[in-house]
Structure P
Amino acid sequence: MTTNRRKFITGAAAASTAAGALGFPMIAKAQSPITWKMTSAYPKGAPFYMDGPGSATDLAKRIEAMSNGRLKIQVYGAGELIPALEGFDAVRAGTVEMNHANSYFWTGKTFAAQYFTAVPFGLNFQGINGWFYDGGGIALWNEVYAPFGMVAMPCGNTGVQMTGWFKKEIKSVADFKGLKMRIPGLAGKVYATLGVDVKLLPGGEIFPALERGVIDAAEFVGPYQDRRLGLQKAAKFYHTTGWHEPATVSELLINKAAWDKLPKDLQAIVENAAAACNVVSEGWCQKTNAEAMEDLVKNQGVTAKPLPDDVVKALREATNKVLAEAIAKDPVTKKVHDSYMAYKAKFDAWSKYSETPYHNKIQA
């Protein structure tokens, strides 16, 4: 064996011994996964909101898979960790890092929150996403929530919702006088100006109240969700205009202090998982609602028809009045309103060349 070869082998052996002795502390120790809690305004097992494509559970699974387990989200249904509508306060306090609900539940905190769920006679699914992702809507959302120490983003959408279930057909504005109706959000304020006695009930209480006559009408979500509650057994008139919620957004609400501690790549994963859920959830609704509506009309004796034109006109006028009063009181709401409506004007103008002719001509 040559001298050079002997030196090489000896040196290699020494290096190997040193690596073995020092190797353990030199290997980067795997970081423990970050574990967050996410509460919901909806009960465990609720379709769309808690189970199925685009749901809170689906969102958590996507985040964990995309992060390769670095960020794990523990999902809690309404009442499991906190009451259904205390997510805003829980996230604000840092009790939980996330909440999955709808921003219009927080209009008591800031009226501007309404615009990030749905505005009566407002933007549809395509339009609201345009405003969010390319029209400054998400940035405004976070500006509104900044004083509360939170950030938010869309993570689901039902598409257009139904006007609701009525024991008697609505034929004129006069039929609203004294009508007892379960209806949340801004739409409730609008109905109230036309004489409706507005009731706020959680989903599980709607059917018994409608069946017993405690209420005369009720709005929930759409054909699939409504049929699941059995509302068609308590009322047979299903008005379809959907004026009040043309596209209803699910909100992912996040504690900002926790958010700021996340590495940038994990923030990007959360944002992209939420955007994916926003799209796939609406797709799921299209299929399930189409199937449910066919069943309701063909097999369960439901009469589905739009509200009369004069009723829709009165609702539009009442909506404009309610919104005008709100923006006059609060500059934050006015800023959001002006942005939303400016985008809507452009979207509507484009739709006259695109979507409207398609629906009026091609589908006729």
Structure Q
Amino acid sequence: MALLEIDGASKRFGATTAVDDVSLNVERGAFYALLGPSGCGKTTLLRMIAGFETPDSGRIFIDGIDVTGLPAYARPVNMMFQSYALFPHMDVAGNIAFGLRQERLDRRRIAARVDEMLALVQMSGYARRRPHELSGGQRQRVALARALAKMPKLLLLDAPLAALDRKLRAETRLELTGIQERVGITFLVVTHDQEEALSVASCVAVMDRGRVVQTGAPAEIYERPASRLVADFVGEVNLFEGELTAGFNGLALVVAGFREPVPLPCGTRLPEGAAAALAVRPEKVVLSHAPPAGFAIAATVSSIGYLGGGSIVHLATEQGMALKAYLPGAAASSFGRGAPVWATWPPDEAVVLTQ
């Protein structure tokens, strides 16, 4: 049985539908991510799970119990807010102990749990500091410790890393996954950061306009997007729109301005003449100075963006269509700006999209 079950939940604010008939299951012990652009309904859905909003329709089950009508304090859930919401007049230990005191636990049990949580987030020497004496990353750890102190069945995290700088976000992602594995609590995180969702989650649900448009493992979401929207939102992608035609080795895609049809993955089963798009990730694109055997696109290097571990090469085809290629290491050094190149990719590394 899934720990969290959402059955046809919807929420409207006046004429605006924030969450539209969402159903999903979150397995026990999972690190689950709700991913989507701002305004897609993911935070509203999180607030409904927490009990801060009531669905207009649908039901929410936690551990097999219908909690749809239960207030927030009666649910086996805790929430870590994006702002961290630490009490400025309390020290670190006081913040972590707050929820435990509300449950009227004895002092020794509270002290032991606070020490345990401080050790878990590697903050044992900071018990008497106030929030204003901590860095952003340290405040984030205290907020996490406070949320975990009551050992909820489900921990909800609302964009927990948004306030951190890039390097600290990467470090904290590793810490979050390690903590989740150690405590065994089910985590549900809301984020618009694709890198964050793909790197921490065991399962991702992509949302758009109040609906879940695809769920799956991170690799599936990235490598096999179900629609143009998912392909374009999750990571960088080249999208080629066209019409399907019969080719020499199966179906191909006729793209306006290309000299020849673009070969499709083997086993593509779609009617000839149908409109479709081909999604190709930049790291699948291969560049060469001379035309390779088989299909290739003639292009010119527009610019090169150095990213440290590699470079994004921006290309323009003869007809002005934009194309991106990711080259690892120093491979881009042999392609200068304005240089003519040939771009190709293995047909089976592309994805055909009809939605």
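If you work out distance in nm of label points 7 Å out along Cα→Cβ at positions 139 and 259 for P, Q, which one comes out largest? Intermediate results must be reported in sequence, preceding the final value.
Values: P: 1.5; Q: 5.8.
Biggest value here belongs to Q.
Out of P, Q, choose the structure whose coordinates give distance in nm of label points 7 Å out along Cα→Cβ at positions 187 and 307 equal to 2.3 when calculated.
Q
With relative contact order in percent (Cα under 8 Å, 6 or more apart) computed per structure, which member of P, Q shows the largest figure? Numbers along the way, then the final one.
On the way: P: 21; Q: 15.
Max of relative contact order in percent (Cα under 8 Å, 6 or more apart): P.
Which one of P, Q has Rg and Dmax of the Cα atoms in Å, as calculated from the coordinates, equal to 25.9, 108?
P
-15000 is what came out when helix-only ellipticity at 222 nm (-39500 (n - 2.57) for each DSSP H run of 4 or more, over all residues; to 500) was calculated for one structure; which of P, Q is it?
Answer by label: P.
Looking just at mean count of other Cβ atoms within 10 Å over residues 203-210, which of the labels P, Q belongs to the structure with the highest value?
For this comparison of mean count of other Cβ atoms within 10 Å over residues 203-210, the top structure is Q.
Read-outs: derived from the displayed coordinates by stated rules, not from any lab. On a predicted model such as this, the values are computed, not experimentally measured, just so you know. Cβ atoms are built from the backbone, for glycine too; each structure is taken alone.
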